[in-house]
Structure 1
Amino acid sequence: MTEVIILHENDEWLPPFRQAFGAAGLTFSEWHLREGQVDLAAVPPDAIFYSRMSASAHTRGHAEAPALCQAVLNWLESHGRTTLNGSRALYFETSKVAQYTALTAAGIATPATIATVGAQALVAAAQQLDQWPVIVKPNRGGKGLGVQKFDTLDGLKAFAADAAAMADSVDGIWLLQEYFETTDGTITRAEFIGGKLHYAVRVATGGSFELCPAEACDIDETPRFLVTRDVPADLVQGFEAFLAMNAIAVAGIEFARLDDGRLLTYDINTNTNYNPTAEQAAGVTPGPARLAAHLMELLAADSTAAAAA
């Protein structure tokens, strides 16, 4: 095994990884999965496969790409191929319900959340939660897209009555979630590579839910990202155990410190991007470079195992 194959659907997010992989001397290629086929009778290449499939693929006209990637990953895993962020990771990437239920089962606190399908169910969920404001978000979103805050039941009812707005959830599931305020208007995103904490960034949200750190995201009022070491050790331990349990190698996990003292984890990004400005300011190894080193380690381990066989 001498090659890495990147599975993805968005060329705009690849330049930092192409550069880092090339600089590390990795031999790599790409499978762009906006469309294609999977011959289930074929034998896949002997390579390491790294999936960067995104929940937001539908916003780029690639709505079917995650399903195709899932088929590819199932095929690869059936042949015992090494996959970074395989089928389990993609399941989490495309379902916040999957994230929250798994986090809760692992003893990691998440916001109070009710999954709904249909306008009446969404309104009923708000009445059941009975605390305002509330957040409404699509089960499969990406980049914070579609997340909205409602201060009143009437406002939520107006949203639920808008068929076009409700159709923005790709799988039809809307989450009704408690709204929380952080101690200082920031959230923290902990970046894991090889299942271990690489660094964390404190993100000044500016009231926005769209917090993609990649330069290519090009969002309004881009928040300020600052590398921080202020992450509780027990939370890091819990996150690392959770990632190992679910075979997730690369992830950005977002959590918030609340005024009432709680720490709530509310998002797992398995196709994580990195903010080079924050990395440079802090003098940390850039995420793509650390990922390249991790892949080199995996290739070296495989070569050693093959030689010993």
Structure 2
Amino acid sequence: MKPALEYLPRDKDCSFVVKFFDYAYFPTPWHYHPEYEIVMVTESTGKRIIGDNISEFKPGNLAFISSNIPHIYKNDEKYYEKNSTLRAQSIVVHFTKASLGNDFLQLPEATTVNNFLDNVGGVDISGKTHAHVAKKLFRILQLSGLKKWMCLIDILCEIAESKTVKSITDSAQPGFNPKEAQRLLIIFDWIAANLEKQITLSEAAKVARMNENAFSRYFSQRTRKTFSSFIQDLRLQKAAKLITENELPITQICYECGYNNVSNFNRQFLEHYLMSPRTYRNTFKKLEVQQTL
């Protein structure tokens, strides 16, 4: 199932959205949006998918989700029972870079926040950072005007500077900064166009017009991954996307993602997602929100 585009309208006197949601169960389908999102579940349990990561959530679950990363929070079955009195509650913040101010993000003091927004796909927030951010999320619900904006900045600084946040999914182009790494744009486009083929470091270095050793160092510094692990991650992400968005046979998906051995594909998928491709598809189906119910 392809993700739907979601839009949360802003109040006329606000540059970003802060909402407290209270439902019988979370109704939003598999979706994405151009805004960055901070979401904290305050009541209910279930499973969530953020990008290509599937995990469980419970009260207190707190995550940052980057722009255009598809996601869904699906409650446990008991929340959908006819006479259920259970509630699904969350605090959600949607914002863009424009909400923060382009001039603000150009300040040297904002470098850490700006780099975080550019380079992170999705993170789980735990430990002391969780305690601090959770308290501020309850506070931001009560604020207005400039104090509300300053609270958002405070929250982002807390997350961006934290040593305890854990990455849960990569952005579409991890670590990519078009101003500092224009050459990588060419490489990413080339990789995307040839992902189903056998891609080598030597071929990529030629595309980048660099020798292999120099390119290997350059690529690792920019993406924080080796070239081979980057290709593997992209192939697995593409496979996860194909598995959830259509009913193609797993074998066909394997070959379309550049694998020439189904057993190897299944092994790598299991190691990365902690479940087989078939289980991943079945789990996703169970998490889909049935809008017609």
65, 45, 35 is what came out when Cα extents along the principal axes in Å was calculated for one structure; which of 1, 2 is it? 1
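Where does the value 2.7 come from, among 1, 2, when distance in nm of label points 7 Å out along Cα→Cβ at positions 19 and 283 is the thing being computed? It would help to have the intermediate numbers written out before the result.
Details: 1: 2.1; 2: 2.7.
Only one of 1, 2 returns 2.7 for distance in nm of label points 7 Å out along Cα→Cβ at positions 19 and 283, namely 2.
With percent of Cα pairs over 15 Å apart, for residues 195-234 alone as the yardstick, tell me which of 1, 2 scores highest. All intermediate terms of the calculation are to be shown ahead of the outcome.
On the way: 1: 48; 2: 34.
Top value of percent of Cα pairs over 15 Å apart, for residues 195-234 alone, among 1, 2, belongs to structure 1.
When FRET efficiency 1/(1 + (r/R0)^6) of positions 91 and 227 (r between Cβ atoms, R0 = 25 Å, to 0.05) is compared over structures 1, 2, which one is greatest? Working shown, then result.
Working: 1: 0.25; 2: 0.05.
Largest value of FRET efficiency 1/(1 + (r/R0)^6) of positions 91 and 227 (r between Cβ atoms, R0 = 25 Å, to 0.05): 1.
Could you tell me which structure in 1, 2 was used to calculate mean count of other Cβ atoms within 10 Å over residues 3-10 as 13.5? Don't skip to the end; give the middle numbers.
Numbers: 1: 21.2; 2: 13.5.
Of the options listed, only 2 reproduces it.
Supply the structure label, taken from 1, 2, corresponding to helix-only ellipticity at 222 nm (-39500 (n - 2.57) for each DSSP H run of 4 or more, over all residues; to 500) with the calculated value -13000. Don't jump to the answer; show the numbers that get you there.
Numbers: 1: -10000; 2: -13000.
This figure was derived from 2.
Where a number appears in this text, it was derived from the coordinates with a stated rule and is not lab data. As the structure is a computational prediction, the values presented were derived from the model and not from experiment. Cβ atoms are built from the backbone, for glycine too; each structure is taken alone.
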